[in-house]
Structure 1
Amino acid sequence: MDPVMFVDASTNAARPTAHVKLHGPDAFAGMRKAGQLAAACLDMLVPETKAGVTTERLDTLAREFILDHGALPACVFYKGYRHTVCTSLNHVVCHGIPGSRVLRDGDTLNIDVTVIVDGWHGDTSRMYAIGETKKRDRRLMDVTYEAMMKGIETVRPGSTLGDLGAAIQRHAESERMSVVRDFCGHGLGQVFHDPPNILHYGRAGDGMKLRAGMIFTVEPMVNAGGNAVKVLNDGWTAVTKDKQTSTQYEHCVGVTETGYEIFTISPAGLHQPHQTPG
């Protein structure tokens, strides 16, 4: 149980382990810097994400921004991936690959970016609306963001991962939408993907109890239709089986002594860029 599941991150922060790392103030400071740069990258892309632009162009802009700020794009060459961001359009659930696809009026797009700043990973994603999107798609984006925040609001020492997942699932399903179960959030820090897995569904009171010092992502994917997905032959792109729209938001959070800290808040206040006029 708890005594064998947690380790002090100060002695092995950069090494993958089977245990959950508990981080101190220096780690939180590093995560703030990394998270803010990742969020600033998504802010920079808001005016660039429009009809007529290719997803490959957005990837190039993100890479240049990250390198110009003295950081590294974490996804480049990660498990063979060759791009800076993931660009997931319409019924793509996650891990969409940037390319020659031109954005069109009515598209919905998730951009997911991870940066490395002084060894620390900042990981975040947001939805972008291209032109005039369908009312149902706009509502799906709103519900996904609301569900993520309801999950994050459960985070405090002594709460459980089941509390977090149940809050997300309850809100999404109350709107007759479904939560994807094939992908989850994860521990984060000097390691890109670390324990624990953060499920976006569950039962309140179940699962691991949270402790101060934990750092992880909350990144629910919510579908307009059913929650079934499949991965395409490229080995990365996950899509809804029923081809209905899927949306996702992602924040990186740390558990504090009294609650939580979000490291990836938008510096420009563009947490939901699809709601930004123009």
Structure 2
Amino acid sequence: MFTDSHCHLTFPELAQDLPQIRQSMAQAGVTRALCICTTLEEFAQVHALATAHDNFWATVGVHPDNENVAEPTLDDLLARGRLPRVVGIGETGLDYYRLGDRSVADMAWQRARYRVHIQAARVLDLPLVIHTRSASVDTLAILREQGWGGQGAPARGVFHCFTETMDVARAALDLGFYISFSGIVTFKNAQELRDVVAFVPMDRLLIETDSPYLAPVPHRGKTNNPSLVAHVASAIAQIKHCSAAEVGRVTDENFDRLFTGVSACTRL
């Protein structure tokens, strides 16, 4: 009934509780999850989850905020992206939120890493999983620079855990991206984000937990897990004036269209 389009089941907060998490997912009607890779070092674990369970899939990528980890080459991403049950590249993108005493110019390494992921997605014809925080202008500009969404170019991917403005949502949609919402939509102070939810067409919308983070109300402050994506669906249903079941049905279809309909997914 519900698909969690973005979770981190290999993170320490969740990795030891997988049997209980899977049971909780089944009880909540959460039938599938996409396990997101954030470093090359963790890819083997992420991929093992996808190959061990027929309702899990995997991505390959290095998170823009991860430093002092193996830097991905194009060949690194291509080799892993061709493996069975790998259905996306990322998460990737840009994150300027924790600049500290650095400038945006100092983040050239992030932009170079992002471009490598974009190139891999184009070669493999796989969707991009985009993370952007305090960096939406550059995130969008580099997509355009790389020809994403241009004539004859692929335009497939998702801006995950969306927290940006209506203008950024419009630009992402214009480039062919889906937009995924997390438990943040349930937070009391997130009315501007709920306005974005109202704006995004149902056929371009996904739901996620980004677990173990961002547990939705009424579990805010606790460790998140994929079973709680049903609360995200319920919040979106209120905004869209439909049932949570309808949100589940449509976002399941959107997930299939974006991820499990791609060529890599046929190599089970």
Once mean count of other Cβ atoms within 10 Å over residues 120-127 is calculated for all of 1, 2, which comes out largest? 1
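One of 1, 2 was used to calculate helix-only ellipticity at 222 nm (-39500 (n - 2.57) for each DSSP H run of 4 or more, over all residues; to 500), giving -11000; which?
On the way: 1: -8500; 2: -11000.
Here the read-out was taken from 2.
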If semi-axes √(5λ) of the Cα gyration tensor in Å, for residues 64-127 alone is calculated for 1, 2, the one returning 25, 10, 10 is structure 2
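Out of 1, 2, choose the structure whose coordinates give Rg and Dmax of the Cα atoms in Å, for residues 88-207 alone equal to 15.8, 47 when calculated.
Answer for the origin of the read-out: 1.
Going by FRET efficiency 1/(1 + (r/R0)^6) of positions 32 and 224 (r between Cβ atoms, R0 = 41 Å, to 0.05), which of structures 1, 2 comes out largest?
Details: 1: 0.75; 2: 1.00.
Checked 1, 2; max of FRET efficiency 1/(1 + (r/R0)^6) of positions 32 and 224 (r between Cβ atoms, R0 = 41 Å, to 0.05) sits with 2.
Where a number appears in this text, it was derived from the coordinates with a stated rule and is not lab data. From a predicted model like this one, the values you see are computed outputs, not experimental measurements. Cβ atoms are built from the backbone, for glycine too; each structure is taken alone.
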